[in-house]
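Enquirer: Please find the structures below.
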Structure 1
Amino acid sequence: MSKAMKKENYNASLRDGKLTDKYVKEILDVFEKPLRYKELEAQEKKSLNISKHLARFPLYIISGNKSWQGLAIGFPGNTADLTTGNVGTPFLRMLLYPILEAFQAVSEKYFNGNANCLYFMGVRFPDVFLRKFTLISATIPHLIILTNDLAKTIRLDIPKIIGTRKNEHSESYLQANLCSLMHEDELVIPDGRKPFKIKHISYEVQTVEGTEKPERLDILGYDVEDGSLVAFEIKGECGDNEFNNLFTQGMEHRNWLEENKMAIKLITEGSNGSKIDTTKRVKLVLGACRETVPSIFRQLKEAALKKDKYMQISFVQIIKENGKVRLNPISYESNNPSRNA
C-alpha cells in the first residue's frame, strides 16, 4: 500500500463505521449541568447543509450556558487511528471550511448567531493535526480541545510525600510538598511586585506533544484573588544544563495552558465554577533550589513581557526546612544581586 493511500485510512474507516466512539462518549461527561448536549441526527445535518465528509462525524449542539454554547465535533478512533500517519493533510483540508460553515449554520439556527465555542473531542490530537485548524481559532471566539489524555492527567488528589534524606531535594519530593501546602492552605508566591496566593488544582498535567511522550506541567494552580491559572514549573538539585531549560520549558507549558485554559476549567470545575477566571492571563512561576537564576532569565523575561505586557512571570527559591518547604524571593546572577526577580 502506498504512503498516500495509507494516510486515507482514517477517512475510509470513518466512512465504513470501523472507528470506536468510546473515547468521544467518555468526553461528553464534561458537559454537565447547566451544560447539556444533543447529537445532530442525519436529517438535521442535511438541513444544515453539512458536507458529506463532516456529516460522518458525531456532531453535538452544546447549550445551557451562553458563554459555552456552540458546536462539538467528535473524532472517533483510538490514539493510533488519530496519528498523522493515518489522518492525511488532504482529508483535514477537506474539513476546514465545512467546519466553519457548520459552526455558522448551527450558530444561526440554534443560538441566534451567538454561538461562542467550537469543541474538538477525541482521545488525543497530534500537534500537526491541530495546526491545520489554526484558521478556525482565529475566526471563532473559542476553539476548545477536549481529549481523554488531558482528562486523565487532571489529578484532583495530591502526590504522597515520601520523606527520605536521599530524595529530599528531588523534584518529586519538592513537588509533593508544594502540592500539599497548596492543597491545605494558600501558598504565597513572593513576587517582587505583588505577592499572590495560589491553591492547588493538579500536578503532572499533560501539555505539549513531546518527542516520545507528551510533556507535563509540574504543578497547576490558580490565583485565589483574581482566578487566573498558574503554571508552576520546578527544578530540584540538578546540573546547569538541565536547570537552564527551566525558563523555556516553563514558558512552553504556560503558553499551552493559555491556549487551553477553557478546557482546563471545564474539566476541573465545570462551566459554572467560580474559582477559575478564563479571561485572566495565565501566570508562570519558576521555582528552583538555588539562590540565584542566570542573568539571561531576566532578558528572556523582559522579551516575553514586551510581547505581552499583561503576562506575569515570577522566580522563587525553594527552601527545605524542618521537613517542609517554603518559598523565598530569588535574585538574578548579575552585578546587582540584591535585585529580586
Structure 2
Amino acid sequence: MDGAEALSLAKRACPQFASAGLAPLDPSSITKVETRSVARLWAGMGSVVELRVKAGKDTAATIMAKKVTLPKRCASIGDRRKKASYEVECSFYEKYAAKVAAAGCACPRPLLVERRGTEGVTIVMTKLVGSSAPMDGARSRRVLSGLAKLHALFWGVEADEAVAGGLAAQGEYWYLDTRPDEHAAMPKKGWEGRLRLAARAIDDRLKSDSSQTIVHGDAKSANIIFAADGEPLFYDFQYVGKACCAKDLAYCLCCCCDDADDEAALVAHYRAELAAALGADAAPSREALDDALLLAYADLGRWMSGWGWWGHDLESKITDVLDRLDGGTALASEADYAAAMEKAFPIRAP
C-alpha cells in the first residue's frame, strides 16, 4: 500500500474515530500517513498494514487496514471459501463488532468498510494494543470467558438473525461442506477410516445440537493477544458464523490452550461463564456440553486427518466417539453411522 492510498483511507476513516474511542481528527489536518506491513493474507490475497496517521509532526492515531485483493477467478473451493470469508468479515465489522466488544469479547472497532466489487474488500479498524503470551491456565480462562460472552450474545435465535445480517451460515473454517478434498484424503483404514465414515453423521449432529450460536471460527493463539492488564484481545473474524458453541471450545482447547491436562477445569469455567451471561436455565448442561465437545473434537480431527495434525493429540477423544458409535469395529456405511449417532449421542435439551 503506497502513501497516497494510505492517506486517502485515513481521511475516509476519520469520521468514525470518535465513535470507536479514538481522539477526533479533522481529515484536513492529516499531513501524512506512514505504513508498515504487518502480515500477508493466505494465498497471497492481500495484506494487513499499520497506518500511522500524522497531523503535523505528531502521530495523531495508529490504525490498521486489511486490504483483500481477490484473484480474477476464484475457481477452487479454497478460493471461494476465502472470498466468502472476507465478505463475512465485512458484515461483522459493519454490524456486530461494536456489540461484541461491548459484551466483553474485546476486538477491533470498525472505522471504514469498503467492498470493491470483484476486486476485493478493504477494512480499516482500530489497532489492538497488546502482545502474544503463553496460553497458561490463567490466560486460557480469560480467553474462554471472552468466547463465552461472544456465544451468549448470539445464543439461539439470535444466531439466525446474525446470519441474515451477513455472518456465515456455517462458522469455523474446517466444516465438512467446504472441505471435501481433505475428507477424500483421509485414510480408509484404522480409526481414521472409521472417522471418515462417521464424518457426515458427526457434522449433522453438530448442526442439530441445541447449543447453536455465533462462533469466532478461528480462535487460536495467532489470533489472540493480551493487553497489559491480561485482557485477551481477539481479531481475524473471517470465519465468524453459526455453529455449535463446542466447535470454538474444541478448537481453542486443542490449538490454543497450553495445558491439555487442565481441560475439565477449563470446560467447567467456560460453562460457568456462559451460564452467568445467559442465565443458568438457558445454558447447556455439563453432560450436553461434554457430548458436543467430544463430537467437535472428532469433527476437528476429521479435517486434520486429511490436512495435517497440530495442537494437542486428539486420538483418544476421537476413538471415544467412534467406540460409542461402532463398538470398535467399522460399520458398513455412512448411513449406519447416522443411525448409530441417534442412539449414542441423542440431542439433549439445554
Structure 3
Amino acid sequence: MQVIDGAPARRHGPAAPTPLMEAYAHFRLDRQAIPCSKATMLTYEYTLGAFLRWVAREHPEVRRFEDLDVVVVRQYRAEMAERQGVHGKTLTPETLSGADRSMRTFFRWAVAEGYPVAPRILQMPKVRVPWKEPTRFHINQLRSILGACNPQRPQEALAVRILVGAGVRRAELSGIAVQGPDGLPDLMLDSFDRGVVELRIRGDAGAKGRRARRVPIVMKLGAEIKRYVARFRPEVEYLELLINENGRPYRNWGVDAMMDRLQEAVGFRIHAHGFRHTFATVATQLGWNFERLRSAMGHEDYMTLHRYVRLAMDRDLGRLEDWTEFIAVPPHVGLSRAVPMGR
C-alpha cells in the first residue's frame, strides 16, 4: 500500500463489501449449488439484495450478523409497507409476504451455517396476506374461452387446453417441448397401451423449484398436441412446443398477452393461474388422491391441497361428465364414485 507523509493512502473506488454482504454472497453460492432456478435467484436479489443495500445505507454501523438486531429488521419491514411501487401504489401484501419469506430463508440458512442471528429476528410474526378466492372457471366459461381463441392461431386453444388439462404454471407451459435436451418428447406415450398419456414437466424448463414431474392427461389433449405439431406448428429451430405468430417460443409475457386478448373477448377475468386452480378443484372432484394431485401439481407438501378440497365443495363448476373431456379421471376411479360438483 502506498504511504504518504507516514500515513497509508486511502483507496478510491467502491467500498469493500461488509461481512454481512459476504454472507449474502455465501448464501447465493449455496442456493445456486442446489440448484435454484434463475427466477428464484432473481427474487433473492430483488428482496435480500434490496434489504442489505438498505442496511448499508441507513445503518452503516451494521456490518456483521452480530450487529443486526430485530429493531433494524422491523424498521425495514415498516418502511416497505409504506413504500410505493412502480404504479404509485403501496406494495401489495403478496409482495411484502414474498420479501418476508426470502428474508426468513436467508436467516434460517445463516443459523444453520453458524452465523450469530438474533433469535428475536426469527420469531417475528409473518406478513399477513388477506385470503382471496382463487379464480376458477365453470365448464361453460371454459368453452367460451376456447370459442374466443383465434382460429388463425391454433396454439391459443392448445395452450388453454394444456393449462386446464395439466394444471401447469405459466412458465411451465412455455417450457413444454416437442423434444427435450435428452432427446425424449415431453408428450410421453410409453404407457399408451394401458390408456395412459402423460405430459412431462421438466426441471430445466420452468418447473418451480426444478421439481420435474409427469401429469396424466386425457387422450384428446394428447391428440391435440400431435395434431398441432403435425399440421400447424412452424418448422423452426426451437424445441419448445408452442410457437407464436413471429416464429418464436412463448415466454411469460406472451402468455399474459394471450390471456389479455381472451379476457377482452369474453368479458370476464382470465389469467393463466386460474386454469391451474380449476384443474386442482375439478381433479379433486374426479377422485384424484392427495399424493397423485400433489405430484401432478409439483407441490412440496399437502398444505395448499387442503384448500382445494374445501374449494371443491363450495362451488358448482359444471357436470363432471363434461369435465372429463379436459381433465383425466384416475384409472382406479369411475365417475359414479366421484364427488358431484356443488355438494
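Enquirer: Of the structures labelled 1, 2, 3, which one yields 5.5 when distance in nm of label points 7 Å out along Cα→Cβ at positions 58 and 298 is computed from its coordinates?
Expert: Source structure for this number: 1.
Enquirer: Out of 1, 2, 3, which structure matches 17.8 when mean projected area of the Cα convex hull in nm² is calculated?
Expert: 2
Enquirer: Out of 1, 2, 3, which structure matches 13.1 when mean count of other Cβ atoms within 10 Å over residues 258-265 is calculated?
Expert: The value was obtained from structure 2.
Taken together, the values in this text are just the output of simple stated rules run on the coordinates, not laboratory data. Everything numeric in this text was worked out from a predicted model, so none of it was measured. Cβ atoms are built from the backbone, for glycine too; each structure is taken alone.
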